[in-house]
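Throughout, read-outs are computed from the coordinates displayed, never taken from laboratory work. These numbers were taken from a predicted model, which means no experiment stands behind them. Cβ atoms are built from the backbone, for glycine too; each structure is taken alone.
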Structure I
Amino acid sequence: MTRETNDKALIFLHIPKTAGTTLNRIIEWQYDPRLIFTIDPFRIRATTGRLKTLSEERRRRLRVVRGHMSYGIHECLPQGGAYITMLRDPVARILSSYYFILRRPLHPLYRKLRAKGVGLEDYLEITAQRRNLQTKLVAGAPSVGPCDEHVLETAKQNLTTSFRVVGLSERFQESLLLIGALFGWDIPYYENRKVAKTRPAVDPAMVEMIREHNRYDIELYEFGRKRFEEDLRQNKEAIQQTALLTSSTPIPGKFESFVQSTLGSGRFLVSKVTSIL
């Protein structure tokens, strides 16, 4: 691990529906859960606003800040922050979001989609203000609102200057190995979380509509993909060493899996409770 990443807090900018749940579970095994601040997705108490009100001493002790948030949280961390994020093909991310809502009765949009039989095209209109969400979050722009070339260029600049790792959901294993190599992680055996097994075919015209509505995300994703490929090339040896260590991790049996799952749940709860106190 470099001195830069060791001194700074890890900031995981978790873009919704980009394999962040799995990555979060792995993060919880790398750091003391009492030193993780988790942004509450429901904005009830553990918010970015509340983080800024914590004492400087407590903010300085934090080793991880993570959650659905916009770029810029490093400004309130005295020790600074090293960002990581996962980008996802915009079409796949939108489709994943739509079908995720249809499977979650407690989601705020579930009843509207189910009760009115809202299809994918209608869903795109309902969520029009959240188009190009990846670009807006990485740029530090409001998640609800317009996106333009300036926001896109700001997002690209941020990825270039502030993000230690830009991973890709579609290449999660490689992304995880890259993060592990650069941050010195001991990667445990893991299983992908919240992964849909099957999904209905989508009309090609609908795919093109999604692409058009999210054209800035399309460009940002391609920019991030090129950055990812270059990072893999530059860190090839370190990644290979991390891969060897990871491949030697035995697959846990039923009892070991139960123990690991229980301990993992405990670490998750500790981090959540610590964030709201």
Structure II
Amino acid sequence: MQDSILTSVFLPLALAFIMLGMGLTLTLKDFKNIVVYPKAIILGLFTQIILLPVIGFTLIQFFGLSGTMAVGLMILAACPGGPTSNLITHLSRGDTALSISLTAVSSVITVATIPLIVNYSIQFFGEEGSITLPIGQTIVQIMGVTIIPVSIGMFLKNRFPILSLKADKPVRMASAIFFILIILAAILKERESLPDFFAEAGPVTLLLNILTLLIGYYLAKAFFLPRAQQISIAIESGIQNGTLGIMIAATLLKNSEMTIPIAIYSLLMFLTAAVVIFLSKRNRHG
């Protein structure tokens, strides 16, 4: 498969399928949770949409990253949580309804914020030669692979609830396979430079992941939210939609190097997620 076909056809379709699967788990009630859990929703959105890019930007400055590595990390920091964060929250005994609601709402908001953050990053980090994201067109493209498939999934769940329930498990499995294939494709594309890229981007992506998990958790704790909501906000803050990030870098910006920090982050987040799941279960039984 040629890279152009991979990035222009397969990657957007795979992301749309993954988001369709997420839609099969959503109902309008998840959006009504904004009213039910206002403090938790506002705090979760603050950590994800404002604090995460600020932390990412600060770490880039601290580690002295520049060019494609810096922009790639900011693309990741601009992305919302994805279906993976909902699954990890469920396994960690967090508030799954809150997690799904945060993912749903942040996915809508970041359609508008992603092109603003990414374009600023391209200019700031000296990648003026790169393609910039036209705001209106990018919003339409991101909606096409996120909001519209999610809406279709929600419609199918409402219209055919039994069929949607039966389809949930196979769709989840297929989504996981697509996710892994996308990460592997991004890594294979830059395999010759991977050791250097990993040395450069590995520490900063790992630190971004750990810091956002911890800050999300302790902020929720400081606001006296229930433990299950603390876990949800931590995971929504620290587990991003890497598939969307890779699509933005590879398909919209046509820059495979920018996908590397996102792919590395996507690999490392499974290690930290395993630790979070282990600790949450141990504390529950302890």
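For the read-out Kirkwood radius over Cα pairs in Å, for residues 179-242 alone, a value of 15.3 was computed from one structure; give its label from I, II. Walk me through the numbers before you get to the answer.
Values: I: 15.3; II: 13.5.
Traced to structure I.
Which of the displayed structures (I, II) returns the greatest value of Cα Rg over 2.2 N^0.38 Å on calculation?
Numbers: I: 1.01; II: 0.94.
Largest value of Cα Rg over 2.2 N^0.38 Å: I.
Figure out for me which of the structures I, II the number 3.7 belongs to, where distance in nm of label points 7 Å out along Cα→Cβ at positions 91 and 139 was derived from the coordinates. Computing distance in nm of label points 7 Å out along Cα→Cβ at positions 91 and 139 on every structure in I, II gives 3.7 only for II.
Source structure of the calculated read-out (helix-only ellipticity at 222 nm (-39500 (n - 2.57) for each DSSP H run of 4 or more, over all residues; to 500), -25500) within I, II: II.
Kindly point out which one of I, II the value 28 was derived from, the read-out being relative contact order in percent (Cα under 8 Å, 6 or more apart). For relative contact order in percent (Cα under 8 Å, 6 or more apart), the value 28 is produced by structure I.
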